[in-house]
1. Compare relative contact order in percent (Cα under 8 Å, 6 or more apart) across structures 1, 2, 3 and report the one with the greatest value.
2. Hey, helix-only ellipticity at 222 nm (-39500 (n - 2.57) for each DSSP H run of 4 or more, over all residues; to 500) derived from one of 1, 2, 3 reads -9500; which structure?
3. When distance in nm of label points 7 Å out along Cα→Cβ at positions 25 and 113 is calculated for each of the structures 1, 2, 3, which structure yields the highest value?
Structure 1
């Protein structure tokens, strides 16, 4: 699976990248919306984008809305990985088009990988 991992925290980006690569996935990283939009403008495509809710400038939901509007064919599915776990956050992400929502603090990195893989099986089945 080709994953675009978007998080402004470099430590978390590196840690999750290592876990996903260890499980056989290809990972491209970005620290925010400008970098994501640049990659998509270059024509890059991903099976999955993993977005954080809170990032400088553009929120994850705003970024997902831009992706779905401007580059609908370039990212298959989107999952949020965030420390924001309120029902309102999850609802907002789902309404924007996310197929899953994982709260960082509730799972260790290897569990996050498993949850992402499980969500993607359902996403691909649609």
Structure 2
């Protein structure tokens, strides 16, 4: 079970890693055995499935994203805790609202991630 404090720490460290544009720091949040789902994968022309299944490919994809959005800056809004999961609700690229669900292993590394984005800026 993930505590509220563990979830908050994970989210803050994850957001700060992205905002620093430090790929090594970003990758520390992911396990070697990763399954990553995102609608941005085909948008950035990485693959057509929207799924990445290796940490090496995930690093390549993130590098493409960092290069495509050099002014990238995430803003954390909330963190939700579930059974072995953390959901990070934040403002993403182009001011899109996003929620990412991270399934974490016992070491606190993401083994599965599901990225969800709004089609526009916040409705609220």
Structure 3
């Protein structure tokens, strides 16, 4: 029994790691930060100019993204510059956008079918 539990540990660690990574993405402010960093490295002041939140809030979100390995930073004098650690994060966002688009398309088609059935008196 102990052997089986030990054998599943790496899988459980992987699942926990995936969940932590996705949790780091699951916040609108963090997604806005990533969007702002999509075209390259930005300092915190640049991010503050684009985001509707305080410096403390942006710093908190950046720290979480850094802990998750999604962003990296460098210091230059008193400025701290952030960049995307792995551009694959945008592929993940693209997959989610595609899924949302397919879901909307399915709903739209269902609505059209419902409208057609309603217009024909329920015979469609």
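Values quoted throughout were computed directly from the atomic coordinates according to the rules given, and no laboratory measurement underlies them. No experiment lies behind these values; they were computed from the predicted model shown. Cβ atoms are built from the backbone, for glycine too; each structure is taken alone.
1. Details: 1: 23; 2: 26; 3: 19.
When relative contact order in percent (Cα under 8 Å, 6 or more apart) is computed for each of 1, 2, 3, structure 2 gives the biggest number.
2. Numbers: 1: -15000; 2: -9500; 3: -23500.
Computed on structure 2.
3. Top value of distance in nm of label points 7 Å out along Cα→Cβ at positions 25 and 113 goes to structure 3.
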